Structure 1
Amino acid sequence: MTTTDDISGGARTSIAVRPSLADDGVLSSLLAYAAGDFLHAFAASDEAPAEEIGQIIFGVAGVLRGESEIVDLPEGWDIGAVGARLRPGLAAAIEAMPEEDKAIFAADEEVVVLAIHLFFETLYEAAHSRGVFAGEAGEDAVNAFLGDPDTLAEFDFWADWLLGKTKKGPFDDNE
């Protein structure tokens, strides 16, 4: 948040401008920040910290759904339209679900939650495959992974896909 303070005659005026998801890098930065919380939660525990992980996933999804005031949404943002746009890229994941889970994601608005869940699942798998959670590596390994150029590029890619800046999603063929 950018804040400008004007102190004159004992009065203090503050003008605050929230970042907008329409601005380049804002969603990518938000994903990176949440990714840090997500991976540090796993690194700090011998078991999957389900409650904390759920809060992170639903927190990020809540931002995209307009349930948070930490960022402004792009002009004309419609979460149902976003979910409908993302659905084809998530079709395989939805098809593999049990019927009761498919029912949850029948509404386009809910597809965004699935997309965010799969972002974190993909992130975890990448960190795990690079040995981030092996042995006593812990916080340093998580921080090195988060700062890796390939990881940073993934945050940008997912942000662009979620915002509709690219049509090719994370599960589309690389043809």
Structure 2
Amino acid sequence: MVATIRIPETEQVAVVITPYAPLSLRASVLILLLICIPIMAVAVVSGLLGNWYAMPASLTMCVVLCLAFRSGYRRTHCREVVTLADGAVSIERGYTNLESHCALPGEHAYVLLQDSAPDAREHHLYLCADEQKVEVGEFLDDRERGELAEVLRQLIRSAGRMRPILTT
């Protein structure tokens, strides 16, 4: 999802890029519990009846499911924020906290929408300046990536320094 917001304190426009996330943390934990509780209940009953070997396998399965749910939840709750500030295009990435930050010189910034291979249906979207090239919105589908390219182009154009969008 691509959303344009205005930061009230600084009157800057920011583009917030997030993947589609159908489940909240509460819903993910509920589904995980609905799967793991019966598995562990059967393992405990089986252990009480003398089949203790079911406990380690069930526990391992629940731990693997927890790790898979955590990884999936984390992957769908990342975000990227692109802003124009102090003559630079700023790209911030993270989940709940800022984890990486990149700044490109704004006077030479442009948007590059590029095919990954001649026969591929997937495009890559880059913010470029001079010799720097940073991919943004890699988790978006092609339609959303095209919308993001247009929004970024308008954002850079509004700052008065825009090269044409390039598509290769």
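Read-outs: derived from the displayed coordinates by stated rules, not from any lab. Computed from a predicted model, the values in this text were never measured in an experiment. Cβ atoms are built from the backbone, for glycine too; each structure is taken alone.
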Self-check item: Origin of the value 23, 35, 21, 20, 1, where P(r) over Cα pairs in 10 Å bins from 0, in percent, for residues 96-143 alone was derived from one of 1, 2
Solution: 1
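Can you spot which of 1, 2 the value 25 was calculated from, given it is relative contact order in percent (Cα under 8 Å, 6 or more apart)?
Of the structures listed, the value fits 1.
Work out which structure the value 2.7 belongs to, where distance in nm of label points 7 Å out along Cα→Cβ at positions 40 and 104 was derived from one of 1, 2. Present the calculation step by step, with values, prior to reporting the outcome.
Details: 1: 2.7; 2: 4.7.
Source structure: 1.
One of 1, 2 was used to calculate helix-only ellipticity at 222 nm (-39500 (n - 2.57) for each DSSP H run of 4 or more, over all residues; to 500), giving -13000; which? List each step's numbers first, then the result.
On the way: 1: -17500; 2: -13000.
This value belongs to structure 2.
Who wins on FRET efficiency 1/(1 + (r/R0)^6) of positions 56 and 80 (r between Cβ atoms, R0 = 25 Å, to 0.05) among 1, 2, i.e. which is largest? Please report the intermediate quantities before stating the final value.
Numbers: 1: 0.60; 2: 0.05.
Across 1, 2, FRET efficiency 1/(1 + (r/R0)^6) of positions 56 and 80 (r between Cβ atoms, R0 = 25 Å, to 0.05) peaks for 1.
Ranked on Rg/Rh (Cα atoms, Kirkwood Rh), for residues 24-87 alone, which label among 1, 2 comes first with the largest value?
On the way: 1: 1.04; 2: 1.34.
If we compare Rg/Rh (Cα atoms, Kirkwood Rh), for residues 24-87 alone over 1, 2, the biggest value is for 2.
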Quiz item: Among the shown structures 1, 2, from which was the value -0.66, -0.92, -1.17 of log10 I(q)/I(0) by the Debye sum over Cα atoms at q = 0.12, 0.16, 0.19 Å⁻¹ calculated?
Solution: 2
